[in-house]
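A.B. asks: Below: a set of structures, written as structure tokens.
What follows is calculated from the coordinates using simple rules that are stated; it is not laboratory data. Note that the coordinates shown come from a computational prediction; the quantities given were computed from them, not determined experimentally. Cβ atoms are built from the backbone, for glycine too; each structure is taken alone.
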Structure 1
Amino acid sequence: MDFLSAVRHTTAALAAGDDEAIQAAFALACHPWSVLRRSDITAWDLFAMDLLAAHDGLCPQPTLVVVTVDAPSAQGSELITAVADLVTALAGRLDDIARDGHRDVARRLAYAVAAHQVQLAASHLR
């Protein structure tokens with residue numbers, strides 16, 4: 001699957017409440033960093049650092065998720081917009097889980113913190 005199609009598919013899955021798409025979203029969102037980063041600290045670097053911090057806080061011992069996609073071929077605004085939309089949907093899904101009263105309080109707080117960090121990451125792309 002090409003990268004943009006995978007990003008759009010995962011964005012739609014998150015919006016539909018698919019919790020299994022959370023790990024895929026983290027993996028896909030970091031993927032274009034290697035393509036778009038520069039030698040100096042850029043918004044992409046700050047984005048990746050905040051996103052990885054959110055992932056590590058939420059999943060200190062994550063299960064391995066393999067996402068097989070082609071390298072991002074689109075560059076510029078189309079790629080940035082697709083990834084920003086993905087991360088915004090990820091933050092929304094994490095926030096929804098944090099508000100779920102059927103989960104234990106500690107886990108809800110972990111999701112709330114991760115949602116905040118992901119929103120911060122998204123702000124670097126907008």
Structure 2
Amino acid sequence: MPYRIYERDSIVEVLVWGMISAPEIIEALRELHHRDSRKQISDLWNMSESSMVPLTAFSEIIEAVHTLCSPDMVGRKSAIVVSSGLQKMAAQLYLSAAKDLPFEIQAFTSRKDAISWLMSDLKAASA
């Protein structure tokens with residue numbers, strides 16, 4: 001299993017390394033859903049140490065997200081952190097395909113920027 005899930009500072013981080021397949025990503029999605037079925041906590045998918053997810057897997061992953069998530073998750077967030085330009089292009093393709101998911105999703109090349117974006121609503125709410 002080329003991923004590990006950590007709960008850190010009001011977010012859940014999925015650290016992915018090496019090659020990961022669509023079924024393994026869906027397994028991680030199910031584990032996140034089991035932990036937090038209403039997606040009350042934003043998640044960060046740190047893919048910076050992994051190979052690219054096959055582009056052909058996007059539709060299978062998006063279908064799994066639709067199956068697991070209720071349509072009223074407006075305001076919830078998911079961030080993807082990638083390291084290379086090629087990974088960033090693939091992440092942008094995924095974002096285009098995933099535009100109708102019931103929560104916000106963005107891709108970043110910096111973990112720090114991703115965390116700042118995920119935490120921005122929490123900081124605004126506590127101000």
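A.B. asks: Hey, FRET efficiency 1/(1 + (r/R0)^6) of positions 82 and 106 (r between Cβ atoms, R0 = 30 Å, to 0.05) derived from one of 1, 2 reads 0.35; which structure?
C.D. replies: 1
A.B. asks: Next question, about the same structure. Taking relative contact order in percent (Cα under 8 Å, 6 or more apart) from the coordinates of each of 1, 2, which one would give 37?
C.D. replies: Source structure: 1.
A.B. asks: Between 1, 2, which one scores greatest on distance in nm of label points 7 Å out along Cα→Cβ at positions 34 and 66?
C.D. replies: Once distance in nm of label points 7 Å out along Cα→Cβ at positions 34 and 66 is worked out for each structure, 2 has the highest.
A.B. asks: Here mean count of other Cβ atoms within 10 Å over residues 42-49 has been calculated and equals 17.8, so which of 1, 2 was it run on?
C.D. replies: 1
A.B. asks: Supply the structure label, taken from 1, 2, corresponding to Rg and Dmax of the Cα atoms in Å with the calculated value 13.6, 43.
C.D. replies: Corresponding structure: 2.
A.B. asks: Given a computed value of -13500 for helix-only ellipticity at 222 nm (-39500 (n - 2.57) for each DSSP H run of 4 or more, over all residues; to 500), which structure among 1, 2 does it belong to?
C.D. replies: 2
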